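Student: The following blocks contain the structures, represented as structure tokens.
What follows draws every value from the coordinates through simple rules; no lab data is involved. Bear in mind that the values here come from a model prediction, so they are computed numbers and not experimental data. Cβ atoms are built from the backbone, for glycine too; each structure is taken alone.
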Structure I
Amino acid sequence: MAKRHNCILGDDECSKARLTIQDTLDVVGGKWKLILISILRDGKMRFRELTREAGISPRILSKELQELEMNGLVSRTVCNTRPVSVEYALTPYSETLNEVIIAMHKWGKQHREKVIDDSLLDKQK
């Protein structure tokens, strides 16, 4: 007999829930997207500033920003300067991620404390 897993949403909604979770991960998953969103919450930034602040290579930053822009989370503005500069800012739509970011922060803090506590317990043994 196959082992059943209980879905927190009920059996009828489980497969739909998995699809929507995958959709979310497709948009904000990976190492950099949520970090970039959290940096841009402080206000618009130029490309080079973002590179330095995030500690990310220009090639990877460009790819991540393109994906965030494609999904409507970040706007890109070409400034009329010499040399040309580009500014990035969060869109109003990005605010729909606030609850997700807060929940991830809370869980990450709790997990970090657990790992540290477990490590201290292991050292005491």
Structure II
Amino acid sequence: ILEHIKPFPYPDKKCYVFSTTQTGENEHVTFIQEDVITFTQRLKEQEGTKIWMVGGGELLDAFLQERLIDEWIITITPHLLGSGIPLFKSPRPFENLRLLETKRYGQMVQLHYEVKKEA
């Protein structure tokens, strides 16, 4: 789907797309067929790496269940959906968050949180 977006939104970032149908890479992304958690844990072991995950409920759920999310950046738009695909699956772990920053972009608000680590 990213190959249809012009211009490509993340030209300065290394991009991985988890896919069950596409393999290899193109000028913008490397397609991954590997387990999401195994691949992500290997990325986190690399020095200086920040991982930015953009995706839907299935991908997010894998990260949540393994507690692989350190920060949340959530943008709220002025739309209320009556139905659709849920972002959060059930059951999901409880997360304590600490607000770091808010930004306004026209009618949208971006919330930036860090996950509070349990003591």
Structure III
Amino acid sequence: MPSVLVVDDQDQVRQLIRETLEQAGYEVEEASDGKESLDRYRVRSTDVVIMDILMPDQDGLETIMTLRQEFPDIRIIAMTGGSDTVGIPNFFDFAKMLGARRALQKPFELKVLLDAVAAELTV
């Protein structure tokens, strides 16, 4: 069974993604911030990581960079509901530059999420 680590500081978002992925046959781990996700991934890696970009303490961009350095073959999908008005011109360009392979703009259709995860598993 493929496994996915879902990282988001919003409980409702993590729960919705977890339920969607579990119904599709994935094993799901959760983390509420970048630091927790690093700890979890270092102990037990997953096939795909879905990483929110805007989180308190350690944001997704920093976490993506750290994960990519430690695990060069990691498959990361970045996601954010943030906009360009927050101060960084394009979160997705930075996320991809740091190692995310795909990016999703919240809110997204759950089918888009499932398609992105499935695509990462076939690469």
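Student: If we compute distance in nm of label points 7 Å out along Cα→Cβ at positions 26 and 98 for structures I, II, III, which one ends up with the highest value?
Tutor: II
Student: Assuming 1.4 is distance in nm of label points 7 Å out along Cα→Cβ at positions 34 and 90 as calculated from a single structure, say which of I, II, III it is.
Tutor: That value comes from structure I.
Student: Consider the structures I, II, III: one of them gives -19500 for helix-only ellipticity at 222 nm (-39500 (n - 2.57) for each DSSP H run of 4 or more, over all residues; to 500) as calculated from the coordinates. Say which. Write down the numbers at each step before the final one.
Tutor: Working: I: -19500; II: -4500; III: -13500.
Answer by label: I.
Student: When volume of the Cα convex hull per residue in Å³ is calculated, the result is 179; to which of the structures I, II, III does this value belong?
Tutor: Checking each candidate, the match is I.
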